[in-house]
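Below you'll find the structures, each written out as structure tokens.
None of the figures in this text is laboratory data; all of them are computed from the coordinates on show. Since we're looking at a predicted model, the values are computed, not measured. Cβ atoms are built from the backbone, for glycine too; each structure is taken alone.
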Structure P
Amino acid sequence: MISVTEALSIVDEHIKPLPETTVELSECLGYALAQDIVSNDDIPAGTNSAMDGYAVRAADTEGACRDNPVRLKVIGEVPAGAPAKKVVENGKAVRIMTGGIIPGGADAVVPVEDTELEDDCVDVFVPASQGLNIRPAGEDISKGEKVLSRGDVIRPADMGILASVGITKVPVFRRPKVAFLITGNELIAPDEPLSPGKVRNSNQYSLIGLLKECNLDWVNLGIGADSLEEIKRKISAGMEADVIITSGAVSVGKYDFVKDALDELGMKRHFWKVAQRPGKPLLFGELPHSGGFPHGKPVFGLPGNPVSVMVMFLIYVKRALLKMKGCREYEQPRIRATMAAPYYKNPGLTHFVRGTYTFKDGSFSAVPLPKQGSGILRSMSTANCIIVLDENSKYIPEGAQVEIIFLHRF
């Protein structure tokens, strides 16, 4: 049995980003960039007005007020998207719209609400300083500037930046496709009535939710009965995927056939059993990958208990999927928090404890939930963090410093 640190290191060692591809700008949300993005243009391309008003010489407005406005002759107009054709000289002004190019000679824009137009003249009621309401060329992005980096996950604002710099075919890493299999004779569909010994298949829907949060494609291989041949057949049906995830049948029970099925399918096993709770019988290996890939197809055999499935996905599988997706940042962020209640644990095992954190007076505190059984799925709904307790500790007193991992809450 290996430590959590060793297990994570082995996963990292054997997970590589998938090949690069391109996608349409409108479809790139959630992908990781495969190249740095450098702008070929200044954004904005020309010095322009930040609002509707009048382009003026700031010196001409000195001393302007409501009781003693400065009157300037309006010599033209600059709408957005049109060139400025006039030059602002002493005593003159040009009406300008938001985004309009600043005409020559002007060094400020007086907002329209601080003026009053009368015939071909405008009364200015406030003095303007040089640069007032002017956006210089390249204020947002300068020509030659790197605006996004390889490995960045594309967010909505990034899509706008890509459009701003003229990128319509976006270089990205291919997203991994995940096939998952839930095993167990006891499992029934959510809409079936419960009977003694039967369990509704919650793991399928927890996994679907987790995969959707990662913005990944997935294939549901269904429920595999506790049979070696059945499990082999089901896993074989998902071999076109980039990653295989199974749930259940990875321990040492009479009907735990997942390890044997994967071994017969050619899996190279990297580890089985990790010194942790929940999720001690965690399996990680690689199946032969079709398509000429230089590395194997990752396989994660998760335990069958609902909490174990979710926690092991968040600690190990998500990390691997984000790395395959090309994300530069694929580790779960951890922060320090103060234990708000004492906790006893088994020494020799890292515990991933469901808890709730609060933030007050500039620091985080965390308290474990009272029910920590690996079948208490509701605890994953109630918790907003996972408290990570070191394998060597036995008693964690109130006030001790610990690490917590945020659980995403919409």
Structure Q
Amino acid sequence: MKYCKISEFTTVVTGGTPSTAKTEFWDGDIPWVNSGALNDGDIIKPSRYITKLGLESSSTKMMPSDTVLIALTGTTTGQAAYLRISACANQSVTGILPSEKHFPRYLYHYLRTRKDKIQADAFGGAQPHINQQYVKDLIIPLPPLSEQKRISEILDKADSIRKKRAETLALPDKLIRSTFIEMFGDPRTNPKKWKIKKISDLITRIESGKSLASPNESTENCFRVLKVSAVTWGKYDPSESKPLPANYNPPNERHIVQVGDFLFTRANTSELVGAVTIVRETPLKILLPDKIWRICWNELVTPEFACYLLRTPEVRRLMSDDASGSSGSMKNISQQKLLNISVYLPDIEYQNEFSSFVLKCESLQKELESSSLEAEILFKSLQTQFFQ
């Protein structure tokens, strides 16, 4: 196998941005891509459109479909993408044009495996970046074109399976949310005329833990305390935790996360404050912080109903409106504000029916996660086989 610099087998160009102060440069019919679009992998639609005058008046350049793109700066530095359309791009994007000496899809797959290395090579203080010359000097293993095509086709198939499996992971939750609205109606309009209760009528108690500074050095303490991110995305993630000082012991068992706990984040951004989840399984010796509450519901409500009720846009809006804090980066809702929120309360037999449905969907979710993990492992294994 031969190894070549990218500049030895194809042309590399970098984009540009027409002046945003010139309205005549924008909203034309020429596709234009910014660096954020590279996160999509395959680019099938532009970020914006520019005019012919905008193209001619800036340093941006038209690139044909099958161009491989690399982000030069920012959080996407080193991210590779594949252009499925003819387009130009901004100055944070370099395009590796197609040629007769390489199979572009092969180059795309190879560069996707090099992102970490490229980011490690990035230079500059405030905003590390790479430049066009760096991309030109990247050394690429180039087997015969027929082999490049074969590798690309195998990886495309494996990647397609991986993406489809990942997409299916969202289906159970979407089904639960739609079933919730079908069974109970929109909380904002309450079309089924359920009785209205304050959350304070549905809770026996709210418990919280304690947040301590993580040690600067390694610790032998087997206890860890959750970070807010363990609940933020609606699924309990105990790996989002931090170590505790070696001599710390929780004052009582209520500080320890237990199976069945209903967790609520009292502090987060305005969009995410009030995130909730139910703990189905957890490692031992994981502790509650002060920013995550354990809510104990009474016999009038099932945890599954409460979980999806608090996730509805209407209740989330109420919690966000009630959250205090001058900073947009972190808001806080007090217990009193939460307890004063009014919600509808369906009959318990309907809630039990919904809870049973949620548990069945969660069982399906676990099966899908296992299948998705297998597809991910297969794809990574093939990448390693071909490129490492």
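When Kirkwood radius over Cα pairs in Å, for residues 88-159 alone is calculated for each of structures P, Q, structure P gives the greatest result. Structures P, Q were shown, and helix-only ellipticity at 222 nm (-39500 (n - 2.57) for each DSSP H run of 4 or more, over all residues; to 500) at -10500 was computed from Q. The value 27.3, 94 for Rg and Dmax of the Cα atoms in Å, for residues 120-279 alone was derived from one model only; which of P, Q is it? This figure was derived from P. Out of P, Q, choose the structure whose coordinates give Kirkwood radius over Cα pairs in Å equal to 24.8 when calculated. The value was obtained from structure Q.
Set P, Q, criterion FRET efficiency 1/(1 + (r/R0)^6) of positions 32 and 200 (r between Cβ atoms, R0 = 30 Å, to 0.05): the highest-scoring structure is P.
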